[in-house]
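Below, each structure is written out as structure tokens.
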Structure I
Amino acid sequence: MPVEIDSDGDPFRSTGERPEASVVRFDDTEPSTRHASAVGCNFDHLVWEYELPASRWFDRGRLRRLDPGEYTDFQSHRADVEGPVERVVRVVSGRGVLRTERRDEPLERFDLVTVPTGAASQFGNTGTEELWLASWLSVGDDDLDEASTLEPAARTGAREEYERIMTARTAEGLQTAPGYTGDYEGDPDEGRPEPTVTRFEESMPKVFHEAPEVGCNADRPDWITTTEDLEWFSDSVVMRMEPGAYTSLHTHFDNEGPHEEIYWVLSGEARLVTEYRDERMRQFDCALFPTNTPHSIGNFGVETLWIGAWGARGGREGEFELDDLEVSERPGQTEEYERVMAARKKRGLSTPAWVAFD
């Protein structure tokens, strides 16, 4: 249906009211080498770090590549060393395993792992292709501790913690790694939390329906996980879009938390749409949308587009849950869409064919 926009006021807002999106491009990100260590990392491997200074709650993103047979360090992000640190990890491609002090769990494409503060975790490639993992850290309103910037083996007490984890795994009948000495003398079961795995193939998507009044031109499935075991991250989503499809152009206002959001292109080619500019995004490119930033994304390629999205609101409560309402039903979204379309037209940017201006 056509959307009539009757705009006789000034549609422009200051960047203080409507911040701009930040984009980090994979091709502009230089990888660093994470080295083999005495806390479980068995080979050197590459890590790409994504820094987003404009973010309030996303502290560091990492894209990690593991070849077959390679494992990361065992780490726990202990509160007494690093302060409270939460982590979310999404499998981008490949097959792997999550190892904890109490269990091993296989991982497949798009599976999600949430890791509370203090939970022990190690990731390994158990397949025959490269394993790619995308992850984010958050410390809420706190500052990221310097210890979190160090390689895991260099953090205070790392070797003792590794011995504790190996002792706990031995008690569970799980495999331990070369170099484990069995010298831990304390209680290996300290009642730490465990990571949670949400399996993509066992999840049911929510369908967001075509809604021209907010820019969505096709029905779209979203696989939404509410990260209830974490305090600062609120949700993680996998979106699938066919060629030519676009999400609604929407804004996460303060009434949602306030809510920040990150999009990460898992595969395919995308076009990011904002009120200020359009940007083409390719695999592993990442975009941040601070609270009050209007944004939409569409499939600009010829293959299926897969987007990983993460939401964070620093432990604040929103007035509603995002997966309970269509975008067009959320307060203020239709009016905001009309304003953004008027602003784009005045800036000489494209608008959808179904939008008409009076």
Structure II
Amino acid sequence: MQSVVAFTDTYLPTVNGVTYTIQTWRERWHRRGGRMDVVYPRDDEYSPEPGEYGVRSLPFPFYEGLRIGAPRVPKAVEDTDLVHAHTPFGLGLAGLRLARRKDIPLVATYHTPTAEYAEYLSSIETIERGVERTAERYERWFFDRADAVIVPSEDAKRRLRHVLGVDSDVVVLSNGIDVEHFSPVSGDAFREQYGLGDGPLVGYTGRHGYEKELGELVRAVADLDVTLVFGGDGPARDDLERLAADLDVDARFLGFLDREELPAFYSTLDVFGFPSPVETQGLVALEANACGTPVVGVDSGALEDTVTDGVTGYHYEQGDTHEFGQAIRRALDERDTLSERCLERRDEVSVEHSVDRLSQLYDRLTAE
């Protein structure tokens, strides 16, 4: 097994899809006898484990939970066979520098369409578009210097090829989910703990960011006899609470849920609603499916591929709130059948399957 060092601008104590993927891949890599170190922006709230190396960092002022790490390479990670950058910025540059200095392969994962978050830097359209163009040019420059770029979906591959114009070898490889952890469980205790009653539940968990268009989910259930359940938190939460009150939607905001609670959260829901058009994969959709819960997602971004109509849930046209509500109603009616189909596909989305393919990619690049 190769010795790998991962460079990331997002890591614990922040919990998101990038952090989860790195942690899960690393744990599985260690199970197989390999070494995978992590270089990340140091945060005083997190105590690193062996093989985790924090570097000096500062909070990013425009996006809560993100820190900017100094682009340096700790001496402890220099003896490695391959570099895997999970960011094109900050510490991604440190990974690029290490790969070039040691003449070893550089793999980069495209986790997030950075230009989609330009609105956090400015609300002025001309400035926002300028930031988007600058980010796209920079991403093209960085990813073209990788020996291979991993993307979690065909949509992300199309973006890299046709929007950014990246010429590197682009490999579609799902991040995968831990199906040992995410499996159906009884939701009775979860319902009782949070006072959710006995009626149908529609919900979402994840970051409450404006770019995820979660207000569409609130509007979609306004005419349905359901309780709407939000897990997670973020800058849009206050506006979502006000919108739910204005529309007289029975909405419960549970805040951040521990990872141990998530299987019960997903299993308790009848339908998972996912209106975000900016996902590169949408891991929470796969987690919900692995727990037997169908997903109604926007027919845009990675969710075009992550959700399979009539199998793992249904799509709706972006911006069509009425169609969103109708698709949720249909998924509620077909919940039992859709649940069975979701569970039949658990092995296909497992992290074990993803790490098998990751290992094959690493082997090919180091052999070349």
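Any read-out appearing in this document is the output of simple, stated calculations on the displayed coordinates, not a laboratory observation. Treat the numbers as computed from the prediction; the structure is a model and nothing was measured. Cβ atoms are built from the backbone, for glycine too; each structure is taken alone.
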Inset, instruction - Please state which of the structures I, II yields 20.0, 61 when Rg and Dmax of the Cα atoms in Å, for residues 77-204 alone is computed from it. - result: II
Inset, instruction - Out of I, II, choose the structure whose coordinates give P(r) over Cα pairs in 10 Å bins from 0, in percent equal to 5, 24, 33, 25, 11, 2, 0 when calculated. - result: II
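Taking 2.4 as the value of distance in nm of label points 7 Å out along Cα→Cβ at positions 213 and 333 derived from one of the structures shown (I, II), identify that structure. Numbers along the way, then the final one.
On the way: I: 1.1; II: 2.4.
Attributed to the structure labelled II.
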Legend entry - Comparison of I, II by FRET efficiency 1/(1 + (r/R0)^6) of positions 93 and 293 (r between Cβ atoms, R0 = 25 Å, to 0.05) - largest value held by: I
Inset, instruction - Tell me which of I, II gives 19 when you compute relative contact order in percent (Cα under 8 Å, 6 or more apart). - result: I
Legend entry - If helix-only ellipticity at 222 nm (-39500 (n - 2.57) for each DSSP H run of 4 or more, over all residues; to 500) is computed and equals -3000, the structure in I, II: I
